[in-house]
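*Asks:* Down below are the structures I want you to see.
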Structure P
Amino acid sequence: METIFRQLKAKIEFHHRHSIDFPAHIHEDIELIYVKKGGCTALCDGRKYALTENTFFLAFPNQVHHYAECVPGEYYVLIMKPSRLLGYAEVFLEGAPVSAVYCPEEGDNTVYLLETAYTEYKQDGYSRVIGAYLTAIFGKLLRHYRIEKSDIRQDTVLQILNFCAGHYRENITVGDIAENLHISRSSVSHIFSARLGIHFCDYLNALRLSDAEELIRNGNYTMTEIAEKAGFPTIRTFNRAFFKQYGMAPTDYRKEVMSV
């Protein structure tokens with residue numbers, strides 16, 4: 001399943017995907033999304049953004065972010081360390097943007113630079129040429145982002161996400177998190193509502209559904225076994241959550257996967 005903490009490559013991750021339906025995560029890298037076709041909802045530090053075609057989304061280091069309600073299309077995903085951006089590295093350590101999105105105006109060639117960089121990357125991997133392209137891309141993008149300085153620490157957020165990642169298959173509650181991390185229940189609830197922009201139960205279900213989808217794709221289990229392994233208390237709860245996320249029953253999803 002998609003983990004909360006990504007183990008990134010030594011240099012960069014650069015992908016051209018059909019979907020970016022990832023659960024909430026946080027890391028010390030820059031994450032840039034360009035929606036060429038399709039659309040989705042992005043949440044970043046509690047703020048919700050509608051990502052439409054021809055839109056950039058930029059998550060700064062240590063911002064909690066995730067994507068949902070993703071329409072299949074074309075998405076460029078770039079994840080890299082700020083230190084690779086020469087003169088722009090310090091900008092990403094000063095704070096975070098007031099808004100995470102930017103829609104290129106007519107005559108803006110940032111999309112061309114991104115697509116050319118991806119083509120070069122697929123041909124030759126990471127190189128100085130790619131590094132130069134990326135520096136140019138972020139140099140152009142950062143002109144359109146107003147940075148708000150901040151000294152907010154992410155320690156508690158990281159601890160909560162880490163606890164959920166390790167225990168989502170269990171019947172955990174907000175009270176369990178608060179007790180184990182020695183913080184108040186209200187603090188835990190506030191972090192989910194204000195920083196993640198998602199209800200605690202919905203977040204647990206997102207982790208469980210990611211696990212369940214992988215079991216459907218790669219396992220030979222019954223739906224009851226999948227629901228149990230992924231941490232759903234009942235098969236009914238699993239079916240309801242799965243339909244809400246994917247728009248079909250788990251059994252229909254399996255048939256669709258098997259037919260591909």
Structure Q
Amino acid sequence: MLEIKNLHVKIADEDAEILKGIDLTIPKGEVHAIMGPNGSGKSTLAYVLAGKEDYEITEGSIHWNGEDVTEMEPDERAAAGVFLAFQYPIEIPGVATMTFLRTAMNALRKARGEDELSTPDFMRIVKEKAKELGVADDKLKRPLNVGFSGGEKKRQEILQMSLLEPTLCVLDETDSGLDIDALKIVADGVNRLRGDDRAMLVITHYQRLLNYIVPDQVHVLSDGKIARSGGKELALELEESGYAEFGEQAA
């Protein structure tokens with residue numbers, strides 16, 4: 001279970017708060033969506049969960065599976081099962097995709113006290129998962145994300161998530177830049193990972209993603225606070241009404 005209590009966050013070396021007292025609980029087995037206007041703090045919440053160093057927690061706590069991860073480094077959080085899919089995955093020239101994937105998988109296995117994967121086992125697993133997500137073999141042979149379209153980058157991230165098998169998946173605007181076909185493929189990959197031992201937090205501006213990744217709960221983030229929560233029907237309501245009721249930021 002993810003438990004966020006009274007979370008206050010600002011950018012390091014700046015005074016203005018971005019998150020102003022977030023309280024959020026996501027049980028295992030559930031998918032929760034965060035929606036809200038620009039500047040409301042959605043991506044900040046994602047970065048803080050992953051341990052991005054540019055942000056400072058001034059008050060509150062984050063617990064995952066009963067363990068306080070608030071002061072953990074990003075690699076420690078990853079070993080604890082936390083995964084962040086970025087809104088804009090970066091290109092890493094000179095780093096082969098397969099080398100990256102194998103290094104990441106074996107680093108997590110080592111941190112969890114498991115044996116490293118042999119080359120044949122690694123290749124088999126990657127090719128199976130890539131086929132499921134429609135990731136072509138030639139994309140696995142390139143430097144990580146170099147020359148990829150937005151949709152191809154997102155598929156690569158979902159492939160990473162599938163291989164690393166995190167227990168807390170944080171998806172920061174995964175639908176950004178995707179056409180409808182890519183959106184369906186990415187959403188299918190996410191849905192394959194839904195399960196009783198995994199919680200997911202899906203951050204999005206638009207209801208369309210939630211047609212494919214149907215959430216158990218929807219939360220509206222406005223001015224650094226959760227302004228409203230409800231069932232999946234709340235996303236449909238927001239699609240009709242927009243964020244006007246949540247203040248000037250919606251303008």
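*Asks:* Match the computed value 54, 38, 35 of Cα extents along the principal axes in Å to one of the structures P, Q, and report its label.
*Replies:* It was calculated from structure Q.
*Asks:* Name the one structure among P, Q that relative contact order in percent (Cα under 8 Å, 6 or more apart) of 18 was derived from.
*Replies:* Matching structure: P.
*Asks:* While we're on this one: Rank structures P, Q by mean projected area of the Cα convex hull in nm², for residues 22-101 alone and report only the one at the top, that is, the highest.
*Replies:* Values: P: 4.9; Q: 7.0.
When mean projected area of the Cα convex hull in nm², for residues 22-101 alone is computed for each of P, Q, structure Q gives the biggest number.
*Asks:* Of the structures P, Q, report the one carrying the highest value of FRET efficiency 1/(1 + (r/R0)^6) of positions 38 and 190 (r between Cβ atoms, R0 = 35 Å, to 0.05). Show your work: numbers first, answer last.
*Replies:* Values: P: 0.60; Q: 0.90.
Ranking P, Q on FRET efficiency 1/(1 + (r/R0)^6) of positions 38 and 190 (r between Cβ atoms, R0 = 35 Å, to 0.05), first place is Q.
*Asks:* Match the computed value -10500 of helix-only ellipticity at 222 nm (-39500 (n - 2.57) for each DSSP H run of 4 or more, over all residues; to 500) to one of the structures P, Q, and report its label.
*Replies:* Q
*Asks:* From P, Q, which structure was percent of Cα pairs over 14 Å apart, for residues 110-181 alone = 67 calculated on?
*Replies:* Comparing all candidates, it corresponds to Q.
Bear in mind these aren't lab numbers, they're just calculated from the coordinates by the rules spelled out. Treat the numbers as computed from the prediction; the structure is a model and nothing was measured. Cβ atoms are built from the backbone, for glycine too; each structure is taken alone.
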